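What follows are several structures.
All of the numbers you see were taken from the coordinates with simple rules; none came from a lab. These figures come from a predicted structure and were not determined experimentally. Cβ atoms are built from the backbone, for glycine too; each structure is taken alone.
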Structure 1
Amino acid sequence: MLVTGDSDTQCDPMLARKMAAQLQWATTSGRPILLHYRAEAGHLATLPLDATIDEVADQLAFLFAQLEVPA
């Protein structure tokens, strides 16, 4: 899972898009390659607390699903 947004000051969001596309093209694992894109998000903590909690919950849910952690 690659995470980016328009407010990212450290990395151009287009680079994350290109990386996701290259990984999707090159992978043979059957595991998903996702680009989690949020227009108002950035590299630093620029989101309100509730949005940050949602963001972290999405990332942990993806990680746990990939690691097959039982619910």
Structure 2
Amino acid sequence: MFEAVRPPTCLLLCAVEGGMQRAIGCSYDFTMQTFYRETVLRMNTTVLDKMSRVPRFRIGIRKPEVVVRRMP
């Protein structure tokens, strides 16, 4: 169980810590073509060697706040 502001749409497996894989749960903003971190998880996985690697991607730690004005 985890808590996130926006639901993660993907998990990026990044590092190993204490024998468990560290995964960053990210949402995707197609307008900026950027993944934004929503949560960080530690998980045990056996499929890491079967996954393909992504050479590069864009990740944002904090999604910019959008100012919303009410119409009169």
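Structural remarks
- Looking at distance in nm of label points 7 Å out along Cα→Cβ at positions 23 and 63 over structures 1, 2, structure 2 comes out largest.
- Origin of the derived value 3.3 (distance in nm of label points 7 Å out along Cα→Cβ at positions 7 and 55; candidates 1, 2): 2
- Identity of the structure behind 25 (criterion: relative contact order in percent (Cα under 8 Å, 6 or more apart), calculated), options 1, 2: 2
- When distance in nm of label points 7 Å out along Cα→Cβ at positions 31 and 47 is computed for each of 1, 2, the largest belongs to: 2
- Answer label among 1, 2 for the case where mean count of other Cβ atoms within 10 Å over residues 15-22, calculated from the coordinates, equals 11.1: 2
- Structure (1, 2) behind the derived value -15500 of helix-only ellipticity at 222 nm (-39500 (n - 2.57) for each DSSP H run of 4 or more, over all residues; to 500): 1
- Test item: P(r) over Cα pairs in 10 Å bins from 0, in percent calculated as 19, 44, 32, 6, pick one of 1, 2: 1
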